[in-house]
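Derivation of every value follows stated rules applied to the coordinates shown; laboratory data play no part. These numbers come from a predicted model, not from an experiment. Cβ atoms are built from the backbone, for glycine too; each structure is taken alone.
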Structure P
Amino acid sequence: MTIIPINAHDYIAAPKSRFKLSERPTRVDIFANKKQAKDSIKADAKLIRGLAHKLYAGNKRSLLIVLQGMDTSGKDGTISAIFSRTPPLNLHVASFKAPSKVELAHDYLWRVHNVCPAKGQITVFNRSHYEDVLVVKVRKFAPVKKINKRYRQINDFEQHLSENGTTILKFMLNISHEVQGQRLAERLEEPHKHWKFNPGDLEDRLLWPKFMKAYQIMADRTSTKHAPWHIIPSDQRATRNAIITSIVRQTLEGMRPEYPDPGYRPGDFVIG
């Protein structure tokens with residue numbers, strides 16, 4: 001099995017780099033075929049299983065994975081691929097939909113901080129606090145002045161998490177307008193995907209240019225040294241999953257989780 005090395009830096013929107021989202025590819029041909037991409041996913045997912053268990057046992061650090069992208073960009077499929085071999089012992093997925101009355105009574109980050117990972121845990125945000133500078137911005141659910149303050153507030157919030165033991169990985173799943181149209185059609189054509197179809201997705205599709213502009217500003221303002229954005233080509237499902245799974249594996253390895261020393265040895269006590 002030949003595993004193609006993935007360089008995470010190839011996908012980072014470097015802080016203050018003036019990158020252009022429109023120039024980032026939505027597909028890349030780094031694998032010979034789909035099988036090679038899937039083999040890469042399997043190999044990395046197997047390693048992630050062991051690393052996640054060490055993270056749990058060590059109980060010192062945590063990992064937060066943020067997935068943002070337009071509808072059909074593949075957030076659910078990505079989560080399934082990364083953790084296909086990982087037991088749910090210390091794995092959590094949090095989704096963020098329209099806020100409830102209780103959530104609206106608090107600041108917009110309150111519900112987010114509530115589900116951030118504890119020590120030893122891995123949490124995946126399927127959508128996230130960035131909805132408050134994306135759909136809220138495009139749909140004009142809040143005043144412009146209030147939204148503009150949120151970029152700094154989010155950076156401060158993520159820096160706080162980082163300084164207190166949480167490693168943050170942020171992925172923007174970069175899908176093309178054409179492929180999104182194909183995938184929306186699939187949701188009407190394939191019975192097992194009917195439940196995913198939401199008429200509101202069609203309304204957002206009509207606002208594509210405004211959403212892309214909002215994503216550009218989001219990455220410009222919130223890609224930081226402690227939590228940079230990774231812009232992931234997402235037109236090809238297997239390639240997308242392989243790239244992200246590799247970056248998650250590399251990140252966990254860099255965190256160097258270890259099983260704790262219990263402080264005892266077999267000769268320290270007698271059994272029986």
Structure Q
Amino acid sequence: MREPWLERLALALVLVLLALIVLLPFWWVFSSSIKAPAEIISRTPTMVPQSFTLEHFRKLLGTSDFPRYLLNSVLVSTVSMAITVVLAVLAGYAFFRMSFRGQGTLYRLILVAYAFPGIVVLIPYYGMMSRLGLVDSLASLVLINVALAVPFSIWMMRSFLATVPVEIEEAARVDGASQMTILVRIIVPLIAPGIASVAIFAFIASWTEYLFASILIQSDALRTIPVGFAGIIGQYQIDWGLMLAGATLATIPVLLIFAFIGRYFVAGLTAGAVK
């Protein structure tokens with residue numbers, strides 16, 4: 001018979017190993033961003049910095065266009081996230097809690113649209129943006145990001161809406177609440193984990209999008225981090241300190257998103273909602 005403490009020890013060791021595999025690359029990037037150039041390119045890597053300098057950050061923020069790229073990415077990702085969340089909640093509620101003609105067919109078409117890789121629809125999307133006069137504008141990136149994120153976001157909402165008992169809505173209707181009141185004041189608070197999941201997914205997808213940003217944006221002033229940072233690296237002949245400093249700053253918005261809304265991933269907000 002196996003001892004319980006042995007099982008707990010084995011589980012702890014596995015979790016520690018997985019944590020190290022995930023966190024060590026981030027630690028190496030963060031720690032290397034404050035190392036002197038000679039230590040970064042040293043043949044003997046150091047996980048703990050033996051030197052300290054902020055020169056890479058001063059160079060990145062003072063002599064490059066990285067701050068502008070960062071601002072563009074924050075703007076595009078935030079707006080894309082907000083629109084995606086609103087559309088996903090409304091469409092998800094309509095698909096999974098209401099009934100209308102062509103419901104199943106429309107839902108399948110939306111999922112099929114998500115199945116196509118971005119490169120397949122690149123030319124059609126570019127043609128649409130060109131006709132709308134949105135080429136070389138941040139609005140085009142917002143529209144593309146929303147179009148790419150909404151189908152999967154609607155699918156994500158399905159499992160969270162399924163956790164909300166129908167009896168809650170029926171009781172609200174008996175009390176005279178309208179459909180929109182039920183959605184906004186009852187359903188939305190109960191599916192907060194789903195909304196947080198969609199928000200994080202939409203933000204990260206927009207934050208890391210490179211393909212459409214590299215094609216639709218032509219002005220250097222409107223570039224986002226993935227496209228603009230690639231140009232910075234080439235401009236400075238792969239300055240590793242500069243690249244690591246940029247990677248460090250580029251992760252901060254994502255970490256902030258998780259810090260503020262990551263707690264909503266905890267399941268069980270609907271526990272005890274029905275007496």
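With relative contact order in percent (Cα under 8 Å, 6 or more apart) as the yardstick, tell me which of P, Q scores highest.
Max of relative contact order in percent (Cα under 8 Å, 6 or more apart): P.
Assign the value -22500, calculated as helix-only ellipticity at 222 nm (-39500 (n - 2.57) for each DSSP H run of 4 or more, over all residues; to 500), to the correct structure from P, Q. Derived from the structure labelled Q. Can you spot which of P, Q the value 13.2 was calculated from, given it is mean count of other Cβ atoms within 10 Å over residues 137-144? That value comes from structure P.
Out of P, Q, choose the structure whose coordinates give volume of the Cα convex hull per residue in Å³, for residues 89-184 alone equal to 130 when calculated. The value was obtained from structure Q. Assign the value 0.5, calculated as distance in nm of label points 7 Å out along Cα→Cβ at positions 65 and 169, to the correct structure from P, Q. The correct label is P. Suppose you compute semi-axes √(5λ) of the Cα gyration tensor in Å for every structure in P, Q: which one lands on 40, 30, 16? Answer for the origin of the read-out: Q.
If log10 I(q)/I(0) by the Debye sum over Cα atoms at q = 0.11, 0.14 Å⁻¹, for residues 25-112 alone is computed to be -0.61, -0.71, which of P, Q is the source?
Structure Q accounts for this read-out.
For which of the structures P, Q does the calculation of distance in nm of label points 7 Å out along Cα→Cβ at positions 177 and 201 return 1.9? Of the options listed, only P reproduces it.
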